[in-house]
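**Student:** In structure tokens below, several structures.
What follows draws every value from the coordinates through simple rules; no lab data is involved. Bear in mind the structure is a predicted one, so any value in this text is a computation, not a measurement. Cβ atoms are built from the backbone, for glycine too; each structure is taken alone.
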Structure 1
Amino acid sequence: MRQKFRKLLLMLSMVMFPVTLYYFSPVLIIGAGLQGIISGSFFIFISMLLGSIIFGRLFCAYVCPAGGLQEYACTIIDKMPKRRWRNYIKYAIWLLLLTAVIYTFVTVEFSEIDFFYQTNHGISVSNLFSYIVYYGIILVILISSLIAGKRAFCHYFCWMAPFFVTGIKLRRFLHLPGLSINKEVDRCILCNRCSVVCPMSLDLQKLSDRSIIDSVDCILCGSCVDYCPEKCLYICLSRGNYHGK
């Protein structure tokens, strides 16, 4: 039931992507900032960063339109993406954008807040240029998933993922409680079903001796929990000793 509900939310998010696109754009933060305007996307990214301290990457599993596109692409190509150096591309993109945002906020005097900046009554895709941007992003998401494997865009290119990772790392540093996958280690039969169904292609078998599955790539979708034959996995708010990356 949880996975059906989750995928329904992802499908609705995909449908709403033409409306929400610009609210997930750090480029819009920079463009607005250069005009002395604080845009809606700025508040969205701050909310995602703060929310991830407790909720981790729950957004990626239930709300992200890019996640929805990729999970439906998995019905065509269901292979595991190669990790290695490609995982760092998204951090390079993030650092470039973050540097530009910080520079803008340091050098520009802000005089206005416009939550609906560059949108038409709140709708992002409303002119020829925004359509080009929209379909360009859709193609990058789909092509990366169809060529490299499931949720490859999340692993390689997503400029939002580092914000969630930063929040998770901050939680660990401050030893704060947060949502995580917990495990009753003594009940695990090492069937590897959890790794097979994980949409983020995590090798959960390597974490078989830990009571908390704490990888920053975990999106808390609950697939491993729902398909575990021994029901030894569960999601809860916890504080513990972290060992994952």
Structure 2
Amino acid sequence: MPRHDGRRPDQLRPVSITRDYLRHPEGSVLVEFGDTKVICTASIEEKVPPFLKGKGQGWVTAEYGMLPRSTDSRTSRERTGPSGRSQEIQRLVGRSLRGVVEMPKLGERTVWVDCDVIQADGGTRTASITGAFIAVADALATVTKAGAASLLRDCVAAISVGIVGGVPVLDLDYAEDSTADVDMNVVMTGAGAFVEVQGTAEHTPFPKEQLDEMLALAAGGISRLVALQRRALEARGEKTLLL
């Protein structure tokens, strides 16, 4: 049965990644999952946090925020620091990226990742992770002649899955996410290893069979996103990539 936007249950929204979106950062992309749009930047800092000083390895950390009018109604800026939700998401983005960056080879450098949601329609955290990986790869290419791949163990991407109207579906938009019986975010590497699985039954607990269905949907969607990321790594001159 088609979804409200006509997609099949296993179909992603249109995905686009535009590289070199901003002038100043070492890496920057505009990532779009349907109507969700996030600017992801990666900046190189020639120092590490105090707990890593003298250890000869690098660090990757992330910040996340939503513009006041990225949603249907205006929300206030987070002037006193990130909200609990923003903190949770930026930690997830950081963990996901640290899972694939070769910290010892990075040297004593920090990669600062900033994910700014300019328009939200569900899946902002998964879009942030998927786009931020390309921004980080482009930033890493500026610190090594061997190319970004020498500092990366693998790709990493993320997607949402859920149960909507009793049916497991991939890549929920806001209309689906707000009414879902189950909402789940899955982060995986290109090799198919899990970085993180966040799943919640909003109303009724769900059986293992549905969990397995959702994980299979997520793995299929992430494999397509990783293929897009690999195209980006192999074709540095291609500015906009579409899926």
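**Student:** Quick check on the output: -0.63, -1.09, -1.08 is log10 I(q)/I(0) by the Debye sum over Cα atoms at q = 0.12, 0.22, 0.23 Å⁻¹, for residues 98-177 alone, derived from one of 1, 2. Which one produced it?
**Tutor:** Only structure 1 yields this read-out.
**Student:** Comparing structures 1, 2 by distance in nm of label points 7 Å out along Cα→Cβ at positions 74 and 114, which one has the largest value?
**Tutor:** The maximum falls on structure 1.
**Student:** When helix-only ellipticity at 222 nm (-39500 (n - 2.57) for each DSSP H run of 4 or more, over all residues; to 500) is computed for each of 1, 2, which one produces -9000?
**Tutor:** Only one of 1, 2 returns -9000 for helix-only ellipticity at 222 nm (-39500 (n - 2.57) for each DSSP H run of 4 or more, over all residues; to 500), namely 2.
**Student:** Ranked by mean count of other Cβ atoms within 10 Å over residues 26-33, which of 1, 2 sits at the highest value?
**Tutor:** 2
**Student:** Which one of 1, 2 has mean count of other Cβ atoms within 10 Å over residues 154-161, as calculated from the coordinates, equal to 26.2?
**Tutor:** Source structure: 2.
**Student:** Here relative contact order in percent (Cα under 8 Å, 6 or more apart) was calculated and came to 26; which of the structures 1, 2 was it taken from?
**Tutor:** 1
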